[in-house]
Every structure is written in structure tokens, then in C-alpha cells.
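Student: The structures come next, written out as C-alpha cells.
We did not get these values from a lab; they are worked out from the coordinates using the rules stated. Values in this document were obtained by computation on a predicted structure and should not be read as measured data. Cβ atoms are built from the backbone, for glycine too; each structure is taken alone.
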Structure I
Amino acid sequence: MTRIPLICTCLLLLCAAGAHAKNVDLVTLPDREGVELTIYNSDDITLVKERRHVTFKRGANRLVFSWANTLIDPSSVEIRPLEHAAEIEVADTVYPGQKPQFLLWNIESEHEGQVLVEVSYFTSGLTWSMDYVGTTDPDEETMDFRGYVRVFNASGEEYENASIRLIVGTINLVEKIADLARRRGIPTPAPQSPMGMQLLRDSAKEAFGQAESARLMAVVSEAKGVVKEGLSEYFMFSIEGTETVKNGWSKRMEAVSAPATRFDIVYRMRAHQYGPRPVRFFVWINDEDHALGTAPLPDGRIRIFRENGQDGLAFLGEQQIRYVPIQAPIEVNLGPDDLVVYTSRKHATKRYGFTFNGHGQVTGWTEETDWVDEIRNYRKKPVRFELHRQWPGHVEYESEIPTTAFDYQTIEVAVDVASRDRTHYPATVVTQQGGNARQSRIHMR
């Protein structure tokens, strides 16, 4: 018998040789015709579907399946014929006690000859992650934005020429298990109980089946051909073509390609969030106008570089980004930039509206302060500057530059500052102190 170097999914056929040698039993090890991996990270579940051509004889057939040294869930292994299904029936599944890493299918067949079958099972140890790289031109006008999927295989099995699909988003299997139990009219079982594990497999298969049938949108990128299928609660990346993922190895594949993405540069001054210096952000939208928008973007780390004009790159910064839906902004914090400077000065203060108690003691007053903020831009290009500033207490706020309340204690204003120039932002802040205060919030005048 020729030995195939596969640790698991060794599908053995015990059958008759055919019309010319019906009394001679043969052992056949058919090669995989194809394998499909659907990887779901959140619960470390991968649905594997293998296709093989198996030769059946009329009558009883026995198939042996092995999962030695792998993370396959043996109770999830199933087989079904993709051809002549009405003529082939799986009579039972036997787990031999003396061979704990094997199972036998007893199959009755009215068909004699080759049949394409699908063997499916759940396994653990296959995971994936996403990372992004953005490279701007020297003038920071456009960006070559790319995303890469890295698949890690620690399952104990090697998958050659596999079709790979990645489930993105959160499939709440706990809720699906409870829903499945209600539909079957049984109490929700404990997660690790045999019934709980069975419902886990069934709910995962149901969710993956919905993903497989959903065709809300599909786009194929020209570079790698990654098909994105939009779903209501989650979505799927399908890597076009096949990839070989060896056990103990990882493989990196391009999944997002936007070679001419436009973006905005915004400076934000938020001392309560980022500290006392303005912080520079690259901001763009996951939409068609920015050469994206075909699918949400999974969680991942993004690294930003700039071409230096001398066949080299300058590293600008990196950040972990969260799941980005279509039409949602992508914002990357590149840290403080000393070429944009912000200062705030108090120019004048006066107090009035004093109130007194019965003993002549001051219990409240009104304090009015004039502030002038200055933004200096030492860069070669004009910049957009956004200011959030918190004012606690009962505050009335006024400025000649349009300003809004971001929340009940924070003002928000945006100004443009020309190249190598400065802009002033004046404001008057009236604070009710002591007994004069009524509400802890900002009132815009």
C-alpha cells in the first residue's frame, strides 16, 4: 500500500475490486480532490470540507477515517455523497474501542463505481489575523493602502491546495445554541456537555451555512481576487484560488488593495485625551470615493509609512484599528507633531453678580474671562486644526468663530491654518460660581 504523507483525514476504503475480481478485498487510499476551510476566530472553530472520489461496490462497504495527532472533533465528522445520493446510505458510524482515533462508516450502496463524497468536520488550531500597511507619497497626498490576512495552522494537519474562507465579525454561538435548543423544545444544556457540544456544532454549521448562501454583495479584487460577501451580522473573506497551509506554519495573503487612497490630515488638541500637545491624525473613509467600501475591514494593526523621495521609507506610526463598517471613518493617531503648536492665554477676568447670605458673606458670583488661543503652523502645507476643550461647571460660552458643544462639558471648534502662519481663536467664558450655579453644563451663546 502506498503511504500518503497526511497525518489525518486518511480515508480508507474496504471494498471489492469490481466486476473482474469481486472476491478480492482491496484497501484504497484516495487522494483529496479538494478541501475547503472556513475559519472562525472567536471560538477557535474551523469547518473543513474535503472532497474525494471513492469507489463503491454494490452492497455493504466500510470506510475508515483517522484523525491521529490532530485537533479534529471526532463527533463532528460526517460523510455524504455528492453523486448518486439516492443510491447510497450511511447505515451507521462505529468508533472502535481498540482504536480510539478511528471511526468506521458502514455504507450500503446500490451503485457500483466511483462516487464523489464530501467529508466534513470541525477542527481547532486554525486561526487568522489581519494587518494593514499604508504608504504615502512624499507630499502626503495619497496613500497605497493594503491589507493582508495571515493564516496560522496549529491543527496537526496539513491542508494542500485549500480554498480558504474567513468569517469576520462576531457570531454569538451561545445565543445561537440557546435558540437552537428552544426550537428543538429542550432546555439549554451546559456548554461542555455532550448535548451542548452537539448544539455548538449544529449552530456553527447553521451560521456558516447562512454565510455560504448569502450574496448581499461580492467584489473581486484584481490583484489577489479576494471575494467579500456581505452578511447582516458578519461577513466573509473568500481567498480566490487555493493555498497550501502547512502544519506549524503561517501564510500571508493580500486581501485589500487600494493603491491611490485619498486621506485628510487633521490635528487634534484634546488635552484630556492626548495630553498637552496637538496630535496628528490620518483620516479617510471606508467607501468607494477612497478606493474602498466593498466590505467592512476586520480588526488589525495598521502601519503608516511615507516615501522619502530617495527610494526609502520613513515610518510614521502604527495603531490597532477596530472593525470598520462600510461608510465608517478610519482614523490613525500618528502622535504629537511639534510643527503645529497650540497655546492658550487668559487676557482679562472680571467678577460681578455677587450674592450674600444673611450674615453678609458672599455665597455666589459670576466670573467672566476672555481667552485667546493661538495655533501656529510651521509646516509647508495648510492644516486643519480641531479643538476640544472641557469647561466644568455652569458655563456660558461665546466666540466669534462658530463653536458647538461636543458634550455637556466640552466645546468643539475647527479652524484652518495657512502654511507657516498662525490663527487666533478668541472666546469669552462666563462661569456661575457658588450659589449662582444651577447646572453643570455649557450653554452656547
Structure II
Amino acid sequence: MKDLLIKNGIITTHDKQYVGDILISDGKIKEIGKKLIISGNNFETIDATGLLILPGGVDPHVHMSLRSGKAISSDDFETGSIAALSGGTTTFMDFVTPQKGEPLKEALLKRMEETEKSLCDYSLHMSITSMESYTEKEINDMVQNEGIISFKLYMAYKNSIGMNDNDILKAMAMIKNAGGISMIHCENGDIEEFIKGQLISSKRTDISNYPASRPAEMEIDAVNRAILFSKITKCPLYIVHLSTEEGVESVLKAKKDGVSVYAETCPHYLILNDSVYKKGKQSAKFIMSPPLRQTFDINKLWDGISNGILEVISSDHCPFNLKNDDYSGPNDFTIVPKGIGGVDHRMSLMYTKGVSEKKINIHRFVNLTSTRPAKIFGLYPAKGTIMKGSDADIVLWDTNKESFISAKNQFQNCDSSAYEGIKTIGCPLKVIAGGRLVFDNGLFNLTQAKGNYLFRKR
């Protein structure tokens, strides 16, 4: 593989911006400087004049090949990684989700067979779905021997992968002792089952009732309990897909109280609102948990992002095909599999709605989409920054290019898009992963792309 020299770009990290050159060799950043002069001819040159040079995006929350009842998400690790890379994300993190009672190592080995298709670098979080006599030993094994330091716990879905509060507390204590971090899906599962049962009994299961089946109070209660559990166990807490105004306030208070808590949100909670559930069967593509919220929640989430309360933007990528006579799926929220796509649009949407609309600056954009998740989950400084010795995961970003999101031109393998018709300003022109040019002006190079599993340490 030839060395690669990127010249005259605007190098942009979470805290610096300057014009310079970058020399890439053997998949790493070898030199950074102004007007670098390279001897010999065993290198290729890219002129990045006028382009931002960004660290490759790090998306810590995706779901490839996820099974939901009889359905399976439409992207596997190959198509999902192509979508990620095309959108400027060079590293993503997926999940291992054991069945209740299944040993973590067995579930990991099964999942690793699926991850082998990935064309971008990836890592895994481990879900804990039940407490067994050997769970503590397994958690230690994951951290010490498998490079898995993050463990997801569900307060919802108690009939399948969720756990009760007592077991969640036990798990968090074990994770803390092992040196890991807990990730919690914060929705009160008991309330959800109660409300859903009432809606089914009254035959009110059309999609317009979906937000009522998972009200904001479900998240608010669970967020406050998760923070309390973190305070009691001293286990670092990462709250996934925060969606409510009150949730932001709870995270802010916890931070002020010294609780080790991080929170992410997603582009769909920042851009779309609950009015989309009033479109009949066509609303099926907006079914995800938690559901989309109201405008005041969106405004508070943006405040949380600009103030640093929310530290990460993930995609929670989990699209499902909605094939039907009119392509829009059934008008019954209890049947529609839950998930939304967006790994290919995460960065362009955040640049458009955040940087271009002056809600955040370019440094906060880099921090949210790359640097902060890399630091939280043990990938920094190999990932999430541009410095000598870091992995050569680099995005050349065109700040002026305009386009419209459509299911017809997206890279994710899905027959719909929740962001259909949204105009974006700014996108990746070239994407370099591991020193290889994998995406160039709208074209993906399969022969150049290669993904590696990332062993992490805290």
C-alpha cells in the first residue's frame, strides 16, 4: 500500500483548526505539518484545498443484523458498514445480546461470525439479560480477555432481554468492579406493558397511538433510577438515546452532583417530532423506542448538546424494510419492528442542522460525532482525532455540497428513509479508513475497504 499525502486541507479536531498536510503510512498518521516535502515517489497525493480534514466518525450505537420477532434489520455488517463509511463514519460499535441464561462467551462467538463481514473497524458492547451464578466471572472475562468494557442493561423488555431493578443493581456493581461502564436503555418496562395492554384491549393499536404507549414519563422515571443506581454502585453510566426535556435536566443535575454519567441522543430526536405518527401506515418507518417527542423536547436536547450536557450523537441505526402493497407497512404499532436507519446520514444531518444552522460550532460537531465516543469507550487516541500515531481514519468534508436524502440514493440497505426529502448541506467528499481511500465523490471502493475488530481497555 502506497503512502498517502493529503495537502492543503483545513485540519479540524475537537479543539483546533489549521491548514496543513498529513502523511499517511501503513494505515497510521505518520506526519502532520505545513507544506510537507516527501522524498521518493512511493506515495499518492490528494489536494484537499478548501476542504475540512476531519477525524473519521465514531458511532457507538448501531444494530446490524438485529432480530426482532420474525423480522431482521435490513443491514448486515457488510451493507451497514458501507453505509457508515459513505457517511463519514469509519468506526461503529454494535451489540451482543445473549438470550436469558446464555453464557456471554457463547453469544459473543455467534455474533463474531456475523461481524466478519464488516468493511469498517468495529467493536462490541455486551448486553446482560439475566443474572446467573457465573455472570460476574463472565463480565471480568469480557473486560480482561475480550476487549469488551461496556455492558448494556435494559429497563424495558422484561419479558425478553430486560431485567428487574435488583438484578440491574447487581450487574452495575459487577461492572464497576471489573472496570467497565454500564449502558442503560431507560424506559420503565412495567408502565409500557400496562399501557400497551390497555391500548390492545380498547383496540387502539394504530400507529397514531404509538407515542401514547411509551410516554415521556417512562423515560424520565427510568433515567432518574439509572442515575440513582450509578450513584449507589459508583458504576459509570452511559444513557442511550435520550429523548426528553426532563431527561436532560436529570443528567445535568447528576453531573453537578458528581455522578459519572454520560448521555447520547440521536439525529431523529433532534430533527423529527411526534407529528409523523399521524400519517397512517406510512408512519411505520418512524417506529423506534423511545418514540419521537414534541418540539419542546427537541429544543431542550439542542440546548443540552450546545451546553455539553449531552456528549455523544449516535445513529441507533436499525432499519427494517417495510415491504407492502403501498411499501409502508402495517398500521399496528404492536406488529411493526422497532428501529430507524441513519448511520449514513448521522454526520451530514448533524452538520446541516447543527453547524450550518449555528446551533453548534465545528469543534463541538467533531466532539459529538467522533472524539467523545472514542474517549468514553476506550478507542482514543487511535480513533477520534487527528494526531501523529493515530489510525488514518480521515474524512475530507465538503462544507458547501447540497443534496436531498432519499431511499433511492442512500447506501443503507432499506426500502425507506425516515429523513426522506430533507436537504443537507455538507457531506464527505472522500473517506479514508485505515489509510485506504474507500469512498470518493459518491463512489464506494469495495476492494479497498477492510474492517478490524477493536480490542479496548479503560
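Student: Thinking of I, II, which structure, once FRET efficiency 1/(1 + (r/R0)^6) of positions 276 and 316 (r between Cβ atoms, R0 = 25 Å, to 0.05) is computed, gives back 0.70?
Tutor: Details: I: 0.70; II: 0.95.
Structure I accounts for this read-out.
Student: Then there is this: Consider the structures I, II: one of them gives -8000 for helix-only ellipticity at 222 nm (-39500 (n - 2.57) for each DSSP H run of 4 or more, over all residues; to 500) as calculated from the coordinates. Say which.
Tutor: Derived from II, not from the others.
Student: 4.1 is what came out when distance in nm of label points 7 Å out along Cα→Cβ at positions 164 and 308 was calculated for one structure; which of I, II is it?
Tutor: II
Student: So distance in nm of label points 7 Å out along Cα→Cβ at positions 36 and 412, computed for just one structure, reads 3.4; which one of I, II is that? Spell out each step's value before the answer.
Tutor: Details: I: 4.5; II: 3.4.
This figure was derived from II.
Student: Work out the source of 0.96 here, i.e. which of I, II gives that when Rg/Rh (Cα atoms, Kirkwood Rh) is computed.
Tutor: II
Student: Additional query: Thinking of I, II, which structure, once relative contact order in percent (Cα under 8 Å, 6 or more apart) is computed, gives back 11?
Tutor: It traces back to I.
Student: If distance in nm of label points 7 Å out along Cα→Cβ at positions 52 and 348 is calculated from each of I, II, which structure is the one that comes out at 9.0?
Tutor: I
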